[in-house]
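There are structures below to look over.
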Structure P
Amino acid sequence: MNSAVLAFEDGSVFRGKPFGAKKTVLGEAVFNTSMMGYQELLTDPANYMNILVMTFVEIGCYGINNEDSESGGLMASGLVVAEECKVPSNWRSGMSLGNYLEKSGVPGISGVDTRTLTRKIRINGSLKACLSTEGISDEEAVKLARSWSGVEGADFLKNTTCKSKYRFDDSAQNIKPFALGGVHINTKPRTQPLLKCAAIDYGTKKSLLSSLAYSGFDVTVFPATASADEILEFAPQGVFLSSGAGDPSAASGAIDAVRRLIGKVPIFGVGFGHLIIAHALGAKTYKLKFGHHGGNYPVRNIDTGKVKITSQNHSFAADAESLESAGAVVTEVNLSDNSVEGLRHKDLPVFSVQYYPESAPGAAGSSYPFDIFYELVGKNL
């Protein structure tokens with residue numbers, strides 16, 4: 001029975017099969033091109049208030065496990081798939097995708113043409129949407145979609161950040177470099193001195209904090225509400241600004257804190273943190289038509305000419321012209337739309353990237369941003 005409905009603010013409606021929780025939710029419909037990693041996407045705080053439209057045909061094939069979540073819970077509003085795999089097959093699987101959504105209170109819809117939805121979003125841009133598995137009418141669903149305030153101007157930090165400061169402990173988090181049996185990939189030993197890092201959590205992924213730890217940092221995580229004075233009192237040797245969700249221009253408290261930190265301690269930002277740096281320097285950001293969500297985004301380093309194939313998850317970008325006026329240099333650009341993917345300040349120890357660097361395999365010899373951060377902090381001791 002096709003009792004699930006996905007309705008858009010433009011009045012279009014799609015019907016499909018319900019799975020997951022029996023619930024009605026609102027959010028911005030964004031398509032994601034990842035072929036796998038649906039558990040990581042659903043738990044990535046950057047997907048807060050996103051209704052994920054997966055472009056890959058069948059989702060849920062390897063189920064859900066206890067290790068791969070990027071946060072403490074499911075963050076996306078809803079999930080849209082062409083086909084739901086109800087019987088997963090993987091030795092790590094603890095439950096099916098449908099059971100996970102139901103347990104987490106998140107609805108899903110299957111049996112819809114996600115190719116049509118993706119084309120619709122690419123042509124019209126990301127749209128406000130309503131997803132319901134409660135049997136509501138098409139008219140009611142459209143009305144609800146139109147009633148939502150949307151992402152622009154929204155500050156979601158209180159919903160995506162941690163509640164209090166904590167130390168990201170190696171032993172507690174089981175941090176170790178990724179290893180694949182029989183080969184040697186990313187297995188460098190952590191023999192370098194540990195440097196003291198304050199990570200400001202705007203909605204961080206666990207893998208970002210792990211990457212900091214891999215690269216030689218002793219990481220203490222602060223909530224997004226932390227002031228510059230609180231951070232400086234901790235006396236960090238470096239400050240990391242995490243990914244997150246919402247409109248960066250609306251995060252005035254976070255922008256002010258970073259503005260006061262710039263020049264006093266080396267800073268590295270990723271995703272939302274990259275955009276906060278742009279605002280703190282005095283530059284502007286703008287909303288992309290349909291954002292960058294998923295894998296296989298080519299990013300070119302302007303200095304070296306080398307290209308990385310990156311994983312990304314964001315709806316806003318920094319304005320290149322205003323960055324130049326603010327004393328920053330654009331270091332990397334997206335080859336698909338020429339948007340800014342990296343920046344650094346001309347004189348101060350501040351740099352950032354828009355993509356997820358822990359998921360971005362680059363050309364041979366390309367520098368890993370977390371290692372660059374470690375070297376930058378070391379030079380400023």
Structure Q
Amino acid sequence: MKLQRTSRIAALLCASTLALAACSDDDQGGSTTSEGGSGSGGSSLSGTLNGGGSSAQEAAMEAWRAGFGEANPGVTVNYDPAGSSAGREQFLSGGLAFAGSDAALDEEEIASGTTRCEGGNAIDLPLYISPIAVIYNLEGVEELNLDAATTAKIFNVQITKWNDPAIQALNEGVELPDLDITAVHRQDGSGTTNNFTDYLADAAGSDWPYEADSDWTAPGGEAAQGTSGVVAAVEGGNGTIGYADLSRAEGLGVANIKIGEEFVAPSAEGAAKAVETAERVSGRPEGDISLEIDRATTDPTDYPITLVAYSIVCTSYPDAAQGELVKAFFTYVASEEGQQAAADNAGSAPISDALRTDVLAAVEAITAG
């Protein structure tokens with residue numbers, strides 16, 4: 001998949017955004033003299049909105065910041081792609097107005113959210129859908145097939161050579177080299193890791209004897225910081241394999257994954273189907289939309305290694321200006337325009353109309369001041 005960022009987006013970002021490091025917590029609010037401001041021009045919203053977290057949705061966030069900034073030139077939205085775990089921690093400590101996370105809040109974090117949101121709740125809004133690609137760099141091998149069990153054994157360092165019979169059996173007619181495998185995983189706490197290991201735990205059975213986790217728990221392999229670090233490590237070696245959001249896989253090999261009886265390449269369409277068939281997690285705070293994807297599906301149109309990245313916000317903001325900026329920004333992010341901007345810039349799948357209706361209702365219910 002060839003992904004390009006438009007010069008307009010780059011120009012807007014250069015002109016209208018500031019480095020997050022230069023912004024203090026005191027700058028997260030702002031003043032508002034009109035309602036909304038996320039759709040048409042002429043908005044008089046103003047202020048600074050600080051967020052951070054998921055590095056997988058960095059390209060989408062670039063598009064959202066640019067599009068929202070074009071309609072709301074008085075607002076600066078900053079985003080630090082420090083990783084999902086870091087984003088959740090900083091949000092819950094009050095350092096960010098919102099967080100991006102590739103994993104939903106857990107029960108302990110939900111409990112902390114009532115304190116952070118001063119009587120309200122922290123809720124998860126699914127606003128970025130993208131397949132996770134198993135990426136590789138293997139000289140002379142342009143196409144690679146893998147199934148869940150073999151992938152699990154590679155990342156658990158049970159299969160250590162590329163010409164191992166288990167890999168060869170999935171790739172008839174392909175000359176696989178007698179070369180060591182270097183499996184690369186995230187060093188930092190990562191929602192991408194959580195989604196990837198959730199797939200391995202559900203689809204690979206006993207071949208992955210670990211629970212899904214944002215922190216890498218299997219022994220061995222090479223660790224790298226952030227999505228960019230994993231991609232760089234895979235790019236920098238021969239015989240390397242890793243996992244990353246598909247939007248970051250340009251120039252690398254992308255494995256086909258066995259689903260049912262077919263080998264399927266990751267795609268936005270397959271990711272969208274996975275979300276369409278996902279179940280909503282019960283027992284969450286009002287307005288929270290957390291999804292549980294069927295990782296062990298046998299439907300080849302339903303790509304199971306799909307990442308749902310959430311935007312985490314409060315249902316109530318004591319600072320009225322900050323709350324209004326959050327509402328305006330995420331109204332744009334959830335809109336058809338915002339979702340298409342992310343799709344164009346990051347190759348993600350837009351959320352469905354039904355999901356958009358529920359997300360917008362949750363955003364509209366946010367109270368401020």
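Of structures P, Q, which gives -10500 when helix-only ellipticity at 222 nm (-39500 (n - 2.57) for each DSSP H run of 4 or more, over all residues; to 500) is computed from the coordinates? Label of the source structure: Q. Looking at Cα Rg over 2.2 N^0.38 Å, for residues 75-210 alone over structures P, Q, structure P comes out largest. Rank structures P, Q by mean count of other Cβ atoms within 10 Å over residues 51-58 and report only the one at the top, that is, the highest. If we compare mean count of other Cβ atoms within 10 Å over residues 51-58 over P, Q, the biggest value is for Q. Which structure, out of P, Q, was FRET efficiency 1/(1 + (r/R0)^6) of positions 115 and 331 (r between Cβ atoms, R0 = 41 Å, to 0.05) derived from, given a value of 0.95? Structure Q accounts for this read-out. Here FRET efficiency 1/(1 + (r/R0)^6) of positions 43 and 275 (r between Cβ atoms, R0 = 35 Å, to 0.05) was derived from just one of the structures P, Q, and that gives 0.95; the source is P. Looking at relative contact order in percent (Cα under 8 Å, 6 or more apart), point out which structure of P, Q has the largest value. Greatest value across P, Q: structure Q.
Taking mean count of other Cβ atoms within 10 Å over residues 227-234 as the criterion, the highest value among P, Q goes to Q.
Every read-out reported here was derived from the displayed coordinates using simple, explicitly stated rules and does not represent laboratory data. What you see is a predicted model; the values in this text were computed from it and never measured. Cβ atoms are built from the backbone, for glycine too; each structure is taken alone.
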